[in-house]
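**Student:** Listed next: structures, encoded as structure tokens.
Read the figures in this text as sums done on the coordinates, not as results from a lab. Since this is a predicted model, take the numbers as computed values, not measurements. Cβ atoms are built from the backbone, for glycine too; each structure is taken alone.
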Structure P
Amino acid sequence: MSGTLFIITAPSGAGKTTLVRSLLRRDHQVRLSISYTTRVPRAGERDGGDYHFVDVQTFKALRDAGEFLEWAEVHGNYYATSKVWIKEQIEKDHDILLEIDWQGAQQVRKVFPQAVGVFIMPPSMEELENRLVGRGTDSESTIARRMLGARSEMRHVGEFDYVIINNELHVALDDLVSVVRASRLRYTKQRARHPGYFDYLEQD
């Protein structure tokens, strides 16, 4: 396998979705893994584009059939990642990006220990609350629940390879692009992509 699997994790409101979309526009070698979820679509979200939206019964049937690489229940909704699709893409030397929570990241590492983990953090808890309120998509009770869970989520930041504090979007995006491009230059990846070249160098 020569493609790289990137795991992007962040508490809700840290700017993960905006950063990921900006990265995909800037670097066309990265492909986004479309997760399955039982969550109700938000305004403007497309089935098969933002998520594969399914009901709980369908989700559990797919899970029990072994279709998922990881799955988790977050804020009362189920989320999961397709295992077969990711393996196929990585074997084709495609870089894949996963947007998942820390629980899912732990499960993914058991199958893909070489995955590169990136944790996106807000500049402060106060700013996180301001962003959640400002986007106008969640109720007061939902925002309160997300704030309570954010600190618990961020305590797992030490499990990730890179940490980006999203204070200014353009700086955070440059940091994320740098992580992706540097990861492609690791010896193991270059060795897998150019085996003939390295085999020649190693000959007596």
Structure Q
Amino acid sequence: MTSIRLSLVSHTNVGKTTLARTLLGRDIGEVRDAPHVTEFAEMHPLLQSPAGDVLELWDTPGFGDTVRLVRRLQQDGSAIGWFLSEVWDRWRDRPFWATQQALRHVRETSDVVLYLVNAAESPEAAGYVGPEMALLAWIGKPVVVLLNQLGAPQAPELEAAEVERWRSRLAGQAPVRAVLPMDAFARCWVQEGVLLGAIAA
């Protein structure tokens, strides 16, 4: 039996758990308009073969202060880094500590990272994307970027132009393998089929 692990990551309050619900076709986790609702990485079977092979979907805590998070994770392996993460952060800032734990888990166990961005804002206005690309580079796994909140259905050429704006913004980012539309608020088998094809590749 084989398990393939997909980890869903993003800035906090972008819609990871809502997207996980859409992909799974059932309610999981807690959804509300607040940061750090998801506290720990949670696994849900997305697909399972008759032989017992599983495509796992992991929902993770959102990134908060990304710049501070990058600095802290880059201290991994040092005594001061261990103290700050495992003692200081755990006591002083539990959501920040939980996010570090989840990202270490993603780095150690994931096969593909699904990175969700809020496409309701322009790629140029999404200032958090640069530091989060540094986090994804630290994780070191292939990344599929999912564009959430593209809005009401548009003409295909308009949606393609929006996707291309994000592709251009993310061009040259080493871990990014694909940029795809994926609305967390609507179940679309076409988008899901494209996503599964990208994961297989």
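**Student:** Check the numbers for distance in nm of label points 7 Å out along Cα→Cβ at positions 62 and 190 across P, Q and tell me which is largest.
**Tutor:** P
**Student:** For FRET efficiency 1/(1 + (r/R0)^6) of positions 6 and 78 (r between Cβ atoms, R0 = 35 Å, to 0.05), which of P, Q scores largest? List each step's numbers first, then the result.
**Tutor:** Values: P: 0.95; Q: 0.70.
Largest one: structure P.
**Student:** When relative contact order in percent (Cα under 8 Å, 6 or more apart) is compared over structures P, Q, which one is greatest?
**Tutor:** Result for relative contact order in percent (Cα under 8 Å, 6 or more apart) over P, Q: largest is P.
**Student:** With distance in nm of label points 7 Å out along Cα→Cβ at positions 54 and 182 derived from the coordinates and found to be 3.7, which of P, Q does the value describe?
**Tutor:** This figure was derived from P.
**Student:** Follow-up question, since we're still on this one. -14000 is what came out when helix-only ellipticity at 222 nm (-39500 (n - 2.57) for each DSSP H run of 4 or more, over all residues; to 500) was calculated for one structure; which of P, Q is it?
**Tutor:** P
**Student:** When FRET efficiency 1/(1 + (r/R0)^6) of positions 94 and 134 (r between Cβ atoms, R0 = 25 Å, to 0.05) is calculated, the result is 0.10; to which of the structures P, Q does this value belong?
**Tutor:** P
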